[in-house]
Structure P
Amino acid sequence: MTTYFVAVYVCPACRIRFSAWSVGSCNTFGATMYTDGCVDGPMYEEGNAVLLCPGCGQCLWREDLTTLASVRDVDYMDDPSMQDLARAIRPQRAQYRDLLNQRPWTSVAREKYIRIRAWWASNDDYRAKRTKALADDDDARVANMERLLEILDPEDTDEALTMAELHRELGRFDDCVRQLDRPFDEDLRHAADAIRRLAEKRVRRVAVLK
C-alpha cells in the first residue's frame, strides 16, 4: 500500500501558496525493475525531489522549501483550507528532458538527479515497446549520457553500476565490462551480472531485470 503526506509551501518566485504530495511508504510488490535503475510498479512510488510551481511554473527543489503545514493523506480530505490550494506539478519522466535545457541545478548531486531521470525518459519508448530502433541520432540523449559518465563517481558502487549501463547502452561493451570488474554487494550483484551478460551479447537496449 502506498501512503502519502501533503505539505504546504510558498513559491519563492511568485509567492503563491500551494500543496504538494510526497510519499510516506510504498513497496515493490509486482514491480518491474530495469537495467538503467528505473522501477515501475503498481504500489511503487519513487517520490520526487523536484516540483513545478502551479503559479509560475518555476522548478523548485523540495528541500529548499519551508514546510508551512503537513498532514497525512487521509487527513487532507478533511482539511478544506488545504484542498483549496493549487497543487504543485510533479514532473513526469518526459518533463525531465525539458528540464535539461533549464539547467535548474546548483550542485552536481542535483544535476545527476535531473540527468538520470531524463535518461530514464529517453528509454521509455523501448520500455513500452513503442519502438525497436536505437536512438543513435538523438544528440540530446547521447550528450546527456556522456555528461552523466563525467559526473558519476566510479568509486561509488551504485554509480559505478549506472556507469556500466551507460557504457552498454552507448555500445561501449568493453568499457561496460571493465566497469563491472569489481565486487558488488548482494543487492547489486544480480543487476551487475545481467548487465554483463547483455554486454557480452552486444545488446544495447535497456532491459528488464528478471
Structure Q
Amino acid sequence: MTEDPEDPIDLADAIEFLRGHLSGLLRFDGDVRPVKIIVDREGRLFAPVMVAMIRSLDTVMCVPDDGDEAMQMQVTLEEVTEDGPHAALCDRWKAYHGDPPDVRWARMAIDAARWDGLFIDGDALMVPNALADAEAGIVREINRGPVARLQAACRRHGGHELEKPVLVGVDPAGFDVRGLFGTVRVPAGSPIVDLASATAALEAAGR
C-alpha cells in the first residue's frame, strides 16, 4: 500500500479490512480498553465509551488488536446521546453487538491511520455507505429469505458456523451478519447496488 489515497485497489483493501473488524482496542491516556464498533452511514466509527475516553486528547483505535498486523487509527471522539439525533446509531450498534457495556456514546472521526507499515489519510477511510438509504429494505428482504443462505455465506468466508444468523448491515462491498456469538463480515464478490445485486452476491458468496 502507498500513502497516496488515490490508489483504488490498495485503499479498497484497507477499507474492507476496517469494515471486517468490528472490535478492537482503544488506547487513551496510557490505558487500553476493548471496544466494539460499527461504521455509520458517513464512514465514521461509533461505539459506547467511557467518560475518560471522551475527555482524552490522544485516542488511538486498533483493530482487531494492537498486534503487528493491526490497523491503528488516530481518532477524535464526539459524544452523542441516546435520545438525540443519533439515536438510530445506538439502535444500530445494539443490533450488531447486543447490550452496551457503557452508557455514553461517541462517534469517532478517523484523523489518520497506519496499516501494513504505511500511513493513510483518515478522510480516505471514511467512505459514505452508498446503500444507506436502501439498507433497511435490503436487510429486511434478505432476512425474510432462507437462513441457510446466510449460513452458507458465513461458512464459506472465514469458516464461521453461525446459529440463527441475521443480516444486520450491508454496504457496496459486503454484508454484516450477526449470530449468537458475534457479528462477522462476508465480502461481496461484486459491488452491491440494490436488492437484486445483494441477493445475487450473497448467493454467490455461499457457493
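Since every read-out is calculated from the coordinates, none of them should be taken as a lab result. What you see is a predicted model, and the numbers here were worked out from it, not measured in a lab. Cβ atoms are built from the backbone, for glycine too; each structure is taken alone.
Assign the value -12500, calculated as helix-only ellipticity at 222 nm (-39500 (n - 2.57) for each DSSP H run of 4 or more, over all residues; to 500), to the correct structure from P, Q.
Structure of origin is P.
Any idea which of P, Q comes out highest on distance in nm of label points 7 Å out along Cα→Cβ at positions 46 and 86?
Greatest value across P, Q: structure P.
Taking distance in nm of label points 7 Å out along Cα→Cβ at positions 38 and 118 as the criterion, which structure among P, Q has the greatest value?
Q
Quick check for you: by distance in nm of label points 7 Å out along Cα→Cβ at positions 110 and 150, which of P, Q is greatest?
Largest value of distance in nm of label points 7 Å out along Cα→Cβ at positions 110 and 150: Q.
Name the one structure among P, Q that distance in nm of label points 7 Å out along Cα→Cβ at positions 14 and 142 of 2.6 was derived from.
Structure Q accounts for this read-out.
Between structures P, Q, where is Rg/Rh (Cα atoms, Kirkwood Rh) highest?
Sorting by Rg/Rh (Cα atoms, Kirkwood Rh) in descending order puts P first.
Which structure, out of P, Q, was distance in nm of label points 7 Å out along Cα→Cβ at positions 30 and 198 derived from, given a value of 4.7?
Q
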